[in-house]
Structure I
C-alpha cells in the first residue's frame with residue numbers, strides 16, 4: 001500500500017482550453033521550460049516524481065508514496081472542458097500502468113472534489 005506524500009491542488013477554474021490546461025499544469029507541477037505542451041509530454045513529466053534527479057517536475061514524492069492530484073470543482077471542470085478532464089484521467093491511469101508494467105508502484109492518485 002502506498003502512502004500519501006503530498007497533495008497538489010489544480011486550479012481547475014483557470015482551465016478553459018488546451019492552452020490553459022498546459023499553462024496550469026506546467027506551473028502547478030513545475031514542468032521544465034522544454035515541456036512539450038501535449039499529453040504525451042504530460043505523461044513523461046509525471047511518470048517519475050519519485051526520482052529526485054529526473055528534472056521533469058519540481059513536485060517530488062519519496063519512493064512508495066503517492067502524489068494526490070486534487071481537482072476542486074470537478075463537475076464544473078468536466079462540464080466546461082470534457083476533453084481535458086477525460087485526458088487527465090486517462091493520463092493519470094496511463095502513468096500508473098506504465099510504472100506497474102515495469103515493476104514499480106503506482107505514483108499518482110486523483111481526488112475530484114465538488
Structure II
C-alpha cells in the first residue's frame with residue numbers, strides 16, 4: 001500500500017531542515033573541505049529526490065507544485081548513478097538558493 005502524499009512531503013521537509021542544520025554557519029569553503037558534510041548533504045538530497053519521485057507516482061498534481069520538481073529528481077539520480085561527476089560547487093548553490101524555496105513550499109503544502 002503506498003503512503004499518503006503527506007508522508008513524502010514530510011520526509012522532504014524533515015530532510016531539508018536536517019541539511020540546513022548541518023550547514024548552518026558554514027561557508028562554502030567549509031563544505032568543500034569536509035567530506036563527511038558533503039556525504040551527509042548528498043545523502044539527504046537523495047532522500048528528498050526519491051521522496052519526490054514517489055510522490056509524483058501517486059500525486060503528480062502535488063509534486064508539480066514544487067519549484068524545479070524534475071530537477072530535484074534529476075539531482076537524486078545524478079547523486080546515485082552519476083556520483084563520480086558530482087560538482088560540489090553546484091551542490092552549495094542548491095543549498096543557498098533552492099533549498100530554502102523548497103522548504104518554504106513544503107511548509108505551505110503541509111499547512112505549517
Structure III
C-alpha cells in the first residue's frame with residue numbers, strides 16, 4: 001500500500017501552479033496527502049476537504065459534485081468575483097472566500113488530522 005494513501009486526502013481543483021505549491025506545502029505539513037484533479041475527475045476522489053478555484057474550468061460542476069456527495073468544499077477566487085462566491089454557496093460549498101484569504105490561511109480551513 002502506498003503510505004501517502006494512508007493519510008487523509010486533500011483535493012484541489014486548480015490549474016494555477018502557484019496555488020498548487022501552496023496546497024502541497026500546507027497540506028503535507030499537517031499530514032494530508034494532496035492531489036490535484038480536473039473538474040471532470042472529481043467523481044473519482046473521496047477527500048476530507050476539497051478546494052475549488054472558481055477560475056478553473058468546470059468549477060461549478062466540481063463544487064456541485066463534491067458537495068452533493070457530502071464532502072466539505074471550500075471555493076476560492078478573485079476578490080472581485082462576488083457573484084462567483086454567491087454561486088459557490090448556492091452549489092453547496094461550505095465556504096467561499098477570496099483567493100488571498102484561503103492561500104495565506106490554509107491551516108484554518110483544514111480539519112485536524114488525527
- Give the label, chosen from I, II, III, of the structure having the highest value of relative contact order in percent (Cα under 8 Å, 6 or more apart). II
- A value of -12500 was derived for helix-only ellipticity at 222 nm (-39500 (n - 2.57) for each DSSP H run of 4 or more, over all residues; to 500); which structure in I, II, III was it taken from? I
- Query: I, II, III: which one has Rg and Dmax of the Cα atoms in Å, as calculated, at 13.7, 44?
  - Reply: II
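Coordinate-derived values only; no laboratory data. Quick caveat: nothing in here was measured; it's all calculated off a predicted structure.
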